[in-house]
Structure I
Amino acid sequence: MSPQRGIELKTEGQLRLMRRAGLVVARAHDEVRRAARPGVTTADLDAVAREVLASAGAASSFLHYGAGFGLPPYPAVACISVNNEIVHGIPGGRVLAEGDLVSMDFGAIVGGWHGDAAITFGVGELSPERQALSDVTLESLLAGIAAARLGGRVGDVSLAIERSIRSHAHPYGIVAEYTGHGIGSAMHQEPDVPNLGRRGRGPKIVPGLCLAIEPMVTVGSAETAVLDDEWTVVTRDGSDAAHWEHTITVTRGGVWVLTAPDGGEELCARLGVRFGPLAD
């Protein structure tokens with residue numbers, strides 16, 4: 001454990017297990033995105049994700065989550081949020097249609113260690129407005145990843161996300177009530193990783209710290225509401241939302257994106273930051 005407010009720091013062996021979990025997450029995202037088409041239900045997509053977990057011998061980070069916090073146990077392995085649903089959409093009988101904007105949040109456990117990531121994609125072709133929303137959200141995630149450096153602070157990541165989103169002419173909403181988080185032997189750990197911040201604030205980024213960075217952006221108001229299922233978070237004004245997330249760590253060599261298929265090598269090259277995977 002770190003002296004920084006009980007923050008869990010991982011050994012190299014634990015980071016490698018988290019990388020294995022991250023690869024399961026990446027595969028689930030790929031399989032679900034390929035399965036999403038008009039006429040498919042969100043429950044069908046959850047079934048695809050369950051098959052990925054089973055074939056990998058991995059456990060779900062999400063299934064039955066919340067029971068210890070006074071919430072109804074989460075009933076699925078994936079969160080499938082559509083259009084104005086921001087996060088935590090429960091898969092069910094909703095039938096996907098051409099042009100729907102879908103966010104999938106997914107977590108896997110390998111050897112007791114978690115990986116967690118989210119993607120946003122279209123069912124068929126997205127409208128220009130929806131595609132732009134997803135692109136802006138992804139760009140802000142990449143800006144946050146690029147700002148993660150040893151000796152820096154979590155607030156540096158938060159500020160980079162905020163500045164990226166606010167750099168656009170359209171006044172996109174930045175969801176403040178829900179944040180990124182530390183991750184490791186539990187899915188949610190200290191520290192929080194807000195999507196708004198100030199440089200030089202928050203815990204220091206050190207070797208062994210793992211962060212799930214996850215901007216949630218709306219095309220309209222950032223005000224949220226929770227549906228009667230006690231899980232699904234929607235925009236209060238009914239506007240669309242997008243959600244992108246990766247689990248990362250910063251080694252002495254550079255950034256390692258544990259939930260990217262290539263570990264973040266292509267992302268790091270694009271962002272101009274050092275790529276720092278651990279040797280197998």
Structure II
Amino acid sequence: MITLKGAEVSAKIKEQVQEMAGRLKGGVPRLAIVRVGERPDDLSYERGAMKKMAAFGLEAVSCVFPADITDKEFKKAFRNINDDPEITGILVLRPLPKQICERDIENMISPDKDLDGISPINIAKVFAGDSSGFAPCTAEAVVEVLKANNIKIAGKRAVIVGRSMVVGKPLAMLLMKENATVTVCHTKTADLPGMCRSGEILVAAAGRAKMIGGDYVGAGAAVIDVGINVDDSGRLCGDVDLDAIQEKASMATPVPGGVGAVTTAVLARHLALAAARQERT
């Protein structure tokens with residue numbers, strides 16, 4: 001089984017971003033990472049994103065708020081970030097605490113600054129096949145991994161485990177745009193292992209550590225692991241049990257070191273693209 005590392009894909013995107021940034025007439029694009037609380041996965045993603053922006057020659061600032069901030073206080077602060085002309089793009093780390101109405105934030109964020117596709121306007125564009133909208137970075141990163149490794153998408157059977165608006169649903173739209181035949185599975189899917197085995201491309205985005213074992217993978221399938229979990233020993237792991245699928249899959253992404261590295265690279269590309277679009281308006 002071939003291991004599909006994210007570093008090489010990220011390096012290709014870095015070249016694109018630096019070329020785009022070099023054509024900008026204004027200053028260096030700036031990303032605002034909005035975090036509420038101290039969730040370990042948020043902190044991990046924030047560190048990775050900050051590091052990636054610096055490596056790509058872009059700027060990033062953290063806008064951190066206490067976990068118990070009120071809905072009213074957070075919305076006031078978020079509005080200031082959203083309206084700040086010095087901020088090119090925004091990434092909101094989710095889920096937000098329950099006292100904050102996440103739907104309101106999705107509606108508040110400027111579609112032009114919404115780099116992770118949470119605005120209803122951007123999501124609608126993704127579902128309509130309109131590339132002028134920003135897709136969720138993780139969903140786009142999956143397509144980038146497939147293309148960079150010359151994995152044919154058109155005409156292939158793609159199975160996605162997970163139906164969230166962060167990965168599953170938008171990824172289904174992106175894969176259909178590439179002419180794959182897509183099945184989206186979830187907790188109520190009958191015979192989930194059998195359905196997964198039918199996929200020539202299998203994407204695990206369920207959020208359950210190592211749930212995808214050998215009985216879920218068809219012979220020769222390409223397996224893309226989007227999950228980020230912590231196992232019983234406190235180590236990062238994905239939704240796929242890599243050891244269990246060695247004899248079945250032809251190739252698979254590891255966790256860490258797979259899709260995550262590409263996700264932050266896509267975020268950087270979205271930031272450079274947002275800067276270019278804002279210069280034109």
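Observations on the model:
- Origin of the value -12500, where helix-only ellipticity at 222 nm (-39500 (n - 2.57) for each DSSP H run of 4 or more, over all residues; to 500) was derived from one of I, II: II
- Computed 3.4 for distance in nm of label points 7 Å out along Cα→Cβ at positions 63 and 215 - originating structure among I, II: I
- Of the structures I, II, the one that 18.9 was derived from, the read-out being mean count of other Cβ atoms within 10 Å over residues 39-46: I
- With mean count of other Cβ atoms within 10 Å over residues 71-78 derived as 18.9, matching label from I, II: I
- Structure from which 4.0 was derived, distance in nm of label points 7 Å out along Cα→Cβ at positions 47 and 223, options I, II: I
- Comparison of I, II by mean projected area of the Cα convex hull in nm², for residues 7-86 alone - largest value held by: I
- Origin of the derived value 0.85 (FRET efficiency 1/(1 + (r/R0)^6) of positions 95 and 247 (r between Cβ atoms, R0 = 41 Å, to 0.05); candidates I, II): I
- Which of I, II leads on distance in nm of label points 7 Å out along Cα→Cβ at positions 127 and 255, largest value: I
Computed from the coordinates by the stated procedures, all read-outs in this text should not be read as laboratory data. Since the structure is predicted, the reported quantities are computational estimates derived from the model, not experimental observations. Cβ atoms are built from the backbone, for glycine too; each structure is taken alone.
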